[in-house]
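Take a look at the structures below.
Just so it is clear, none of the values below were taken in a lab; they were calculated from the coordinates. Owing to the predicted nature of the structure, the values given are computational and were not obtained by experimental measurement. Cβ atoms are built from the backbone, for glycine too; each structure is taken alone.
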Structure 1
Amino acid sequence: MNAHRNETKKSEELWQRACNVIMDGTQLYSKGPMIGVDGVYPKYLRKGKGSHVWDVDGNEFIDYTSGVGSVVLGYGYERVKDAISKQLEDGTNLGLIHPLEVEVAELICETIPCAEKVRFLKTGADATSAAARIMRAYTGRDLIIKGEYHGWHDWCMAASKRNAGIPETIHNSVIYAEYNDLKKLEELFLQYPDRIAGIIMEPVQLDPPEDNYLVKMKALCHEHGALLVFDEIVTGFRFDVAGAQKYFNVIPDMACFGKGIANGMPLSCVAGRREIFDRVQGRIFMSTTFGGEMLSLAAAKANILEIKEKNIVRDLWKKGEQLKEGANTIFRETGADLQCKGYPVRLLILSTYPDPRQDVLLRSLFLQEVVKRGVLMAWQMFPMYMHSEEDIRLTLDAFRQAAMICRNATDQNNVADRLEGKPVDWIEVL
């Protein structure tokens, strides 16, 4: 794939207008200009079809952002699109309950090991916030141990760097613990006896659980009368149709799902043991106008059934393995200081530099050269079912050319000089 400088004039014009009327210019930081090389990356996408996207300037890309991980099957996937179109004829959000709420809830309970009851919401942050409230109501305790990121609501951002506007009274209500640090968890339970309502944590990100970490974390929670919640917003319907809890065979008390649940439509849920939901029912308030919105529920039903019937997850793993193995082979052969890490269904390109600043610069150069060759990726890479063998071949071809440029830049010690825009600037919130 030959390199070319993508036209970004319309993207830049829209961004200037956005900054005038939208706080931060975007609704989601993970979609903003900071995720790519600002000035080279497109800022606005116009259309997605299958595994490709088109920006407002007409540039076409093989896409691995996959709707920030929310699209599992592909853009405009026929079965999901047909389900949405059919439901649209009957309405989107009526004034009483729709049968789809029952049907999709039953489907989730049949699919997810921990799910005996569910509650539908709209976003991942909604679901994790609901889980936090349920944990506290169920146990009668105030403290929650959290992992790296679980959304933007007060409860989980109180202990973060960006906690302005959050009352100080809840700043100490949540405690951050690093993944795989069982000793820290043990110390916290001893430090705060009978105060910890539970732990909410992603079952996995890039690095695998060590020394039976998930099993021991669950046992530790139950030993101290606390609940274990898996944040499966990203892992759900990718690691397994039944979630990472099925993949690792560790069943939490509750779990939160979003992103891939409806192939890009806005829906999330908190699911868990019947006894937990029954105990808090009538004692907590959770109610949202759009929780039962029918287009997203119709999409979810079609999406989950398609994933099950066609064993989509197996295909995602296969394509992800091709990308990961191919990328790392290229990096070894070219001598580029880069590596592809993570599980095949959730990948990230990192540099091997110990210096964080150099790491960012080299990753930025790699992303720049890849996008110039028609491959769009950002903070992570998410394979989709509709990625073709040709997509993967072209992607790895772009990786090889970009890796050679990175190797040459490091040899000449001019990585920063090769950047044609601002380097990536992922926002830190912890």
Structure 2
Amino acid sequence: MFHKILIANRGEIAVRIIRAAREMGIKTVAVYSEADKEALHVHLADEAVCIGPAKAQDSYLNISNILSATIATKAEAIHPGFGFLSENSKFVTMCEELNITFIGPRAEVMDKMGDKINARSEMMKAGVSVIPGSSGEIFTIEEAREIAKEIDYPVMLKASAGGGGKGIRKVETEEALPANFLNAQQEAKAAFGNCAMYMEKVIYPARHIEVQILGDRYGNVVHLGERDCSLQRNNQKVLEESPSVAIDPQKREELGEAACKAARYVGYENAGTIEFLYQNGQFYFMEMNTRVQVEHPVTEFVTGVDIVKEQIRIAAGESLSFSQENIEFRGHSIECRINAENPAFNFAPAPGKISEIFLPSGCLGLRVDSAVYQGYEISPFYDSMIAKIIVHGENRMDALMKMQRSLFELEVEGVMTNTEFQLDLITHSRVVKGDYDTSFLMEEFLPNWQMREE
């Protein structure tokens, strides 16, 4: 096992990893930008190293500075968390060259599954159902037009190197294709330095279902069930739950088997997520996330598996300590993301100082993942997350009521938050019934909510 690991991240995920490592008897090194010198992860770690100015490209994306900090502190491994360098294969390769263990998959697997077109090809070879679409990269409007004719409109344009909702456009008609293609391509170039696109048939409305998997270096792969991430705004997840009310036990087994088949085929190691669209009883592979997910706590609640600790054990060369038969799914879990943002003004970030904060507590099955405190300054340089509230109940209604109570208790002063928006969402009749899909939030809930706010 490792003696010391460096966490190449910030915020609540850095805090989460530091706490898991401490419970395992592992020392930790935090890295921080000049803007984060008073951040919680800096105070909690055993050591902390400043890696540059506030801008992410000068600090949390500065590979050279992060590797230098790792060597200087004699850390044996790096946990990337999510975002920043977590899916950067160049970073992984450099870690390998310096004999630093990267707590995640190998660089070649990351490249294979991080590129959306390669991932589609690999899944087709593995026998996993994929969304109908282009077989390779698209660079011109003419290519896009020909493929769209084959699969029929509406179509979805996506950046080959994409993620986080960037470089995505839904196109309803042939006339709308040229402008949308150019806009998506320009956005992809700016975000990822790669203008390659691909196209898929729109499976909409549908359920966005993701399956958590764990794999070790000895070929053992298990799945930890599914998460329903269908409540999204502009392709960004807002609320997640596990299990999905849309998936029956037989379909859950099929999805899990498909996810494990995908992971085994590419030789995947560590934690990852296979994402599917589910419509009319049929599921289609969409993409793979080669990292831990923001919403991993709901899976931890329903399975009892600490995913971050398993990541560390796998990276240290240990085999999975359990098999698929050992995994039991208990109860229901929901996660709400609380951000410093103004929902009434298109969810604009609302940085500032938190003058007062009261986080919900006081019951079994309630977890709050956060890195803020009274007097903490929400920086304009990074994401605006304040906390993730995660609840677990004996059943879905129990979890819903626990989340409602938790959101009602949450108090944050000094900055605008989306708490009221989340409370209204979790109490909406269709969400309570579980009768929603990827169209619900943007096409029904949000327009009505905005009208009411006006």
Structure 3
Amino acid sequence: MSRAVRQQLLSMTGSLEKANRVLKDSVSRTVIHEEGVLQLLADCQDTAILMGTEIEEVYGERTDSVARLEEYCESLYEMTLVVKHPIKRKEMQKALANHLRKIRRAISDEIPDRLEVVFLPYKASMWDSLESVWMAADKDGDCDAYVIPIPYYDKSPDGSFKEIHYEGEEYPDYVPITHYKEYDFTKRNPDIIFIHNPYDDYNYVTSVDPFFYTKNLKNFTNKLVYIPYFVLAEPNPDDPDVGKNIEHFITAPGVLYADQVIVQSENMRKIYVDVLTEYTKEHGFTRKYWENRILGLGSPKMDKVLSTQKENVEIPEEWRRMIEKENGEQKKIILYNNSVTALLQNEDKMIRKMKDVFRIFEENKEEVALLWRPHPLIKATIESMRPELWIQYQRLVEWYQKEGWGIYDDTADLDRAIALCDAYYGDHSSLVQLCQEAGKPVMIQDVEVI
């Protein structure tokens, strides 16, 4: 149970205590307003039942808090039977006051004063954008942290939902997973919710389940925090064009609805604040408003990259035969990444470029190993937006996998690929920033060069 719900229960107890003081004043009079007293007792009973129901839904029926609330309700009923008797009603009023002291004590003892924090990743491959924050929360003795992977859908060109995906089985073994159907947001009201998907229904290719749109999540928490699942090239805050180029990231619903947004740097924070101030000024939002919401604390993706060491990663056996020479030495490993944007913009030219890349690496496979890791959203995006291009691309994937001289990595473990590689080659993407942070040389491919 969240700290907010605990405080709510104690606040409701306070309301009952206030009602009891009113009741004391009423029953002390020679002539009482019987109808008003009975209504007050009924209101108190409704509140007590609501409190008991909330506690039972989280902790079950056999709690001291619920037992004390049940005793209180019984005494409320007994009070209705003696309301016409001055001495007995005064005694019952004192009994009710004693019950309320026990209720407050039971709630304070049984329901710990702890934060309840929920993490809502949707793709396992993007979990690294939340992991270091979860680790800190999980180690905090005053915090209960839940990782709840949420389902998402592929979308048809007309916007309708197609196949549903749930990747709860693909997270690291050390991350305890709670199924989204087992956590009742309406009852638990977590203190903080962390998300990394900001798009709600504005993504044309995929969509998380609408229940998890940020505008709906706001109903269940006092603090919604968005951390981008990507990192961008570090911006120059004095360049007037930077904000225009990334405005679609900054004005996504998750940014606008979040109580806090954590971005990769102070320079990026300034860009966010500039863009959001201009974008929302007609609605009365000030620069100060956004400065209080946008925090340049760094990306957890960087934390994960820097903490993942090559000697500690688990290498699949089928990869070993591709990255080790006959004498046991390890080949140089090149991480090759192709992005959704580059493929959409260049189509056939990019397919031709990729074939040429594979030809060169195949010719040099005795010295260099290629680790091909495509963007995780390529399939959903290209299949939906360019069906004919997807057929070409899929044939290339199937050929590459069948040939068996290079690694094809579509797993959720991005950081293993970065730790293993000696250099990066491919399109502009988040991986460029991550590889640079890890000290790996980077070369951007030119689709025009064959």
Work out which structure the value 12.7, 37 belongs to, where Rg and Dmax of the Cα atoms in Å, for residues 219-282 alone was derived from one of 1, 2, 3. 2
Structure with the greatest value (metric FRET efficiency 1/(1 + (r/R0)^6) of positions 243 and 363 (r between Cβ atoms, R0 = 25 Å, to 0.05), set 1, 2, 3): 2
Quick check: -10000 is what I get for helix-only ellipticity at 222 nm (-39500 (n - 2.57) for each DSSP H run of 4 or more, over all residues; to 500), calculated from one of 1, 2, 3. Which structure matches? 2
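Tell me which of 1, 2, 3 gives 0.40 when you compute FRET efficiency 1/(1 + (r/R0)^6) of positions 67 and 251 (r between Cβ atoms, R0 = 41 Å, to 0.05). Could you put the intermediate results ahead of the total?
Values: 1: 0.90; 2: 0.40; 3: 0.20.
Of the options listed, only 2 reproduces it.
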Distance in nm of label points 7 Å out along Cα→Cβ at positions 83 and 115 was computed and gave 2.8; which structure, 1, 2, 3, did it come from? 2
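Which one of 1, 2, 3 has Rg/Rh (Cα atoms, Kirkwood Rh), for residues 323-370 alone, as calculated from the coordinates, equal to 1.15? Display every interim value, and only then the final one.
On the way: 1: 0.95; 2: 1.15; 3: 1.12.
Comparing all candidates, it corresponds to 2.
Given that semi-axes √(5λ) of the Cα gyration tensor in Å, derived from a single structure, equals 31, 28, 24, which label among 1, 2, 3 identifies that structure?
Working through the options, I get structure 2.
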